[in-house]
Structure 1
């Protein structure tokens, strides 16, 4: 009987320990709206730590769901939103996620970003629009993103460096690889005093103006 009790207590301990470990790495969370359009979990990991710092974040993962639009019932307390590998052509329905810090829209079919697209997302720190069909980025597209530190625009059809990036005063890294950029102007990265990493690999660059990078004190 004593051995049976020890076995039972040991079994209970292992189950509880496992559940606690699972809670740290993938616990589901109940959104304030009590609805989750995709998969809602507490997320952490190296990529999120690099982008947002250490911690666990409320994530909604809607990747690989054959979506044509961004769900209109996203939980208002969403911090990380993954929408990669869908069929989305237009960025919409982000008005209610004002706490959003991390947005992945890579591998979709977005062709343009208009003024005001992110006007209700001032806390955004990481934005990936890689591998879309971007040709147009309006000058005021990023006007409200004063906290954005990482911007990924690789794998698009941009023929120029969007002037909209000049509004990103907190930008640390920008990826513009695999586009159709022909030249880098003297003011392409103006006002970006914190910028440290620029990747322009695999473009069609023919001309880089002499002072294009001279006003970037943090650039390495």
Structure 2
């Protein structure tokens, strides 16, 4: 990635010149994830024309924990490389009143993510942005199907999911001494669902809001 190259080149130059402008630390907190899908089109394949069904995408809470390294490249401007283990979870729900049918699924996606960003700071406040690349560590589902008031549940690993995700990340934050607070948003651009249902190619993209605290060593 271009930003990663900028970061590594700048950090190398800083070390060679003896400048002590490299910082590193840890970050962690909660994520609120939501999956952007085309499952409404998939659901339509299972019921006759004219049958009303409701498809809903809901958010789900997860976590993010990791570390970062940062080097200044200009006044008020720095390059930062974040590495996280992060959950980008979501919930989907389908209701078909005419059939007394309800389907609920909790989807839990855990990634190892790297995000090289450019960071602009003014006083104790900053904004940052850049790309992210994530490798799937775990993909699980926990679903419940209810028909006429009778429910059955199932859980397991999700098949047909891409091992990689990528997209853009944006954030704002503030520092107080060695401590920081940060909010950022990951916008997934890759379709991570490799499955096809009844000639409809399923599509899933990740979305995640991070709310984190951190410490700089």
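The value -5000 for helix-only ellipticity at 222 nm (-39500 (n - 2.57) for each DSSP H run of 4 or more, over all residues; to 500) was derived from one model only; which of 1, 2 is it? So the calculation was done on 1. Suppose distance in nm of label points 7 Å out along Cα→Cβ at positions 41 and 121 works out to 2.1; of 1, 2, which structure was it derived from? This figure was derived from 1.
The greatest value of FRET efficiency 1/(1 + (r/R0)^6) of positions 89 and 177 (r between Cβ atoms, R0 = 35 Å, to 0.05) among structures 1, 2 is that of 1. Can you spot which of 1, 2 the value 19.8 was calculated from, given it is mean count of other Cβ atoms within 10 Å over residues 73-80? It was calculated from structure 1. One of 1, 2 was used to compute distance in nm of label points 7 Å out along Cα→Cβ at positions 105 and 129, and the answer was 3.4. Which one was it? Label of the originating structure: 2. Using relative contact order in percent (Cα under 8 Å, 6 or more apart) as the calculated read-out, with 11 as its value, let me know the right label among 1, 2. Of the options listed, only 1 reproduces it.
Read-outs throughout are calculated quantities, based only on the coordinates presented, and are distinct from any laboratory measurement. The structure presented is a predicted model; accordingly, all values stated were derived computationally and were not measured. Cβ atoms are built from the backbone, for glycine too; each structure is taken alone.
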